[in-house]
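S.K.: Listed below are the structures to be examined.
Only the coordinates and a few stated rules stand behind these numbers; no lab work does. Worth saying up front: this structure is predicted, and the values here are computed from it rather than measured. Cβ atoms are built from the backbone, for glycine too; each structure is taken alone.
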Structure P
Amino acid sequence: MRVLGIETSCDETAAAVVGVTVESDVVFSQLVHEEFGGVVPELAARAHIEKLPSIVAKALSDAGMDRPDAVAATAGPGLIGAVLVGLSMAKSLAAAWNVPFIGVNHLEGHLLAPLLEHPAPEWPFLALVVSGGHTTLYDCRSLGDYRVVGETLDDAAGEAFDKVAKILGLGYPGGPIVDRTAIGGNASNVKFPRPLPGEFDFSFSGLKTAVRSHVQRADRGTDADVCASFQTAVVDCLIDRVAKAGRTLGRTQVALSGGVAANSELRRRMSESGLSVFVPPRHRCTDNAAMIAHAGRLHLLAGRRDDWTVRARPSWSVENP
C-alpha cells in the first residue's frame, strides 16, 4: 500500500508518499514568519493554500505515480486554519480518486517517525516528543495504545529555545541558532537551574526566566556560554525524566522525535544514556509528511478507515484517538 501523506499543522507545507519505504518527501518551509519572530496563524494558512497543490504534485511525481492507494492527512493538533487546509485537500483528493482516507494525529506521526528507520524500536518502548509546542514522554505499548507518562507543565522545550534566542537577539527559529551558538561556549560557565517537577514531568518557564535575569548582569559572559549552559540544562532535564521512566517502567528503548530531537547535544547525550535510542534523521525530526503517511499507512493496514466527517482538531491527545 502506497499512501500520500499531507502535513499542514503549522508552518511547514509538506506532502510525501510512503510504501514499504519513503518514496518521496517534499517540505516547503514558510519563511514569511521570520520577521514576526513566531508563526502568524493566518499567514500560515494562506501560504498552505498557495503552496500545497504544487507540493502534492511534486510528491506524486517524485514517487512516479498518478494516484496513491490511500490518502492520510494531519487532522490535529495544530493551528486550526492551517490544519483545515491540508485536511480539506486530502478529503477532496481521496474522494476524487475513490481511495481510502484517514486523519492522523500529528503527535502520533512524530512518535512513530523513528519506526521509519532501520533499525526501529520494537513494542513496547518510550517515546519523547520534544518540539516548540510539545514536550511529552509516552509509554508506547502497541499501535494506537499510548499513555502519557510525563509532560511539560508550562513552556515546551522548543518554545524555551525560541524565547532564549529572542532574549539574546539571535533570531528565529531559536532551536538551530542556539545549538550552533553553543558550539563555541563553555556549558559550565553559567549555573542555570534544572527544574524537575513531579515524577516524570518537565518545566522550562523558570529556566527561561533565569536566562533573562542572567543576561542583564554585567558579567553575563558570552552568548556562546549562555547558550551552551542553557542547552545543557534543558538536556539534563530531558534525560533525567527519560532515564527515570525507563527504570520505573522497565523500558530499555526510547524513540526521540520532534524538532528539538535535531539538537546536537541532545542526540549526543541521549546516545550515551545507556538506553537503546532511536532517532530519525534531522530532516524528519521537524514537521514532515512522511511521518503522517507512515502513521496513516500503519493504521490503514490494521483495518482502520475514516469517513468525511473527520474534523480538524486544534487539541487532540494521542491517548484519545
Structure Q
Amino acid sequence: MRTVRLGRSELQTTRLIYGCMRIAGTWNPAEIDERRRREAFAALEAAVEFGYNHFDHADIYANGGCEQLLGEFLKVNPGLRERIIITTKVGIRWAGDADADAPHRYDFSAGHIERSCEASLKRLGIEVIDVYLLHRPDVLMAPGEVAGALQRLKEQGKVRYFGVSNFTPAQVALLQSHLGEPLVCNQIEVHPLRLSPFEDGTLDYLCEHGITPTSWSPVAGGRLGDPPRADSDAPARLLAALDAEAKRCGISRTAVVLAWLLRHPAGILPIVGSRQPERIREAVAAEGVELSREAWYRIYTAARGRALP
C-alpha cells in the first residue's frame, strides 16, 4: 500500500484512514457488551488485515467507549501500536458535562484540552497520541491559550503532532499564527454532495500551506453508498455517473467516491467508517484506481447538477 506524507511532517500514513466513530455500535458506553466488543474487534482486525495503518478517534465517540475498545484491542495485539498512527480529537462537550445545567458546547480552554488528553491516553492505553485534533471551532477560542496548552502537551511527550477539524481557512491561519509548529491536517466534510471545499478556497488554502485535508463522511453518511441509505437525497444523475465509473473500473460505488477524493491534488485522505469487514476491504480498491480527468469531471458535473460555465 502506498504511503503519503501527512502535512509537511515526517509522519506517514496510508491514503485511507479507518474511522472508529461507530465501532462500538452505540453511543452509550453502558451498552458496550461482549457482542458489541466482538463486533468492534472484528472491524479493527479487518482494518489491520486490509492494510489500514491510521485510526481516527474522538473523545466523544461513545463517550470514550470507542477509545477504550481500541485500547483493549491493542492489549491483545502486542506490537501493533508501533505499526499504526492514532488520531483523536478534543473540544466537544455534551449537555450536562460537567454540571447538570451545562449546555452542549465547544470548549478549547486549556484546562479542558489537557484533561481530555490525559483521559484519552488512559482509555487508549498508550503513552503518546500521534495526531491530536481540535474537533469543532470554539467560538470563544483564545488562540494563545490554545497554543500554550498544545505546546505543553508536546513538551510533556503526550502528543506528537496537531491538527484541526472543521476549521475555516481563517480559523486555521489564526491558530497557526500562535502555534510554534505546523498543523498537519484539517478534517473536513467533503464529498460529491458537499462541493463547497473545492469552491470556497478551503482546499486551496490547505494545499498552499502543506496541511493535509482528511475527509470525514466521504460517502456522505451512506447517501452515496451501494446501496444508498434509504433516505438518501443523492440525485439519480450522480448515482448513475458513479455507477458507470464503478462498472468501468470493476470496483464498488463506494470505492469510486473514495478514488474521486484521492484524485484531488490537495492529497485528501478519506476516513472509512464502516463496521462491516467486507465494506472495509472493498474500500481499499480505491487506492488502486486513478480516475482520468474526464471521469473526475463527469462525476463533478453530475454532482453540481448543471454544466460548467
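S.K.: For the read-out semi-axes √(5λ) of the Cα gyration tensor in Å, for residues 28-155 alone, a value of 27, 22, 13 was computed from one structure; give its label from P, Q.
M.R.: Details: P: 27, 22, 13; Q: 27, 19, 11.
Value 27, 22, 13 for semi-axes √(5λ) of the Cα gyration tensor in Å, for residues 28-155 alone corresponds to P out of P, Q.
S.K.: Mean count of other Cβ atoms within 10 Å over residues 108-115 was computed and gave 26.6; which structure, P, Q, did it come from? Mind showing how you got there, number by number?
M.R.: Details: P: 26.6; Q: 16.9.
Computing mean count of other Cβ atoms within 10 Å over residues 108-115 on every structure in P, Q gives 26.6 only for P.
S.K.: A value of 22.0 was derived for mean count of other Cβ atoms within 10 Å over residues 260-267; which structure in P, Q was it taken from? Intermediate values should be presented prior to the final figure.
M.R.: Working: P: 22.0; Q: 18.4.
For mean count of other Cβ atoms within 10 Å over residues 260-267, the value 22.0 is produced by structure P.
S.K.: So FRET efficiency 1/(1 + (r/R0)^6) of positions 76 and 148 (r between Cβ atoms, R0 = 41 Å, to 0.05), computed for just one structure, reads 0.65; which one of P, Q is that?
M.R.: On the way: P: 1.00; Q: 0.65.
Working through the options, I get structure Q.
S.K.: When relative contact order in percent (Cα under 8 Å, 6 or more apart) is calculated for each of the structures P, Q, which structure yields the highest value? Show your work: numbers first, answer last.
M.R.: Values: P: 25; Q: 17.
With respect to relative contact order in percent (Cα under 8 Å, 6 or more apart), the highest-scoring structure among P, Q is P.
S.K.: Match the computed value 15.6, 53 of Rg and Dmax of the Cα atoms in Å, for residues 132-291 alone to one of the structures P, Q, and report its label. Numbers along the way, then the final one.
M.R.: Numbers: P: 15.6, 53; Q: 17.6, 52.
The structure behind it is P.
S.K.: If FRET efficiency 1/(1 + (r/R0)^6) of positions 84 and 140 (r between Cβ atoms, R0 = 35 Å, to 0.05) is computed to be 0.55, which of P, Q is the source? Kindly include the intermediate steps, with their values, before the conclusion.
M.R.: Numbers: P: 0.80; Q: 0.55.
The read-out was computed on structure Q.
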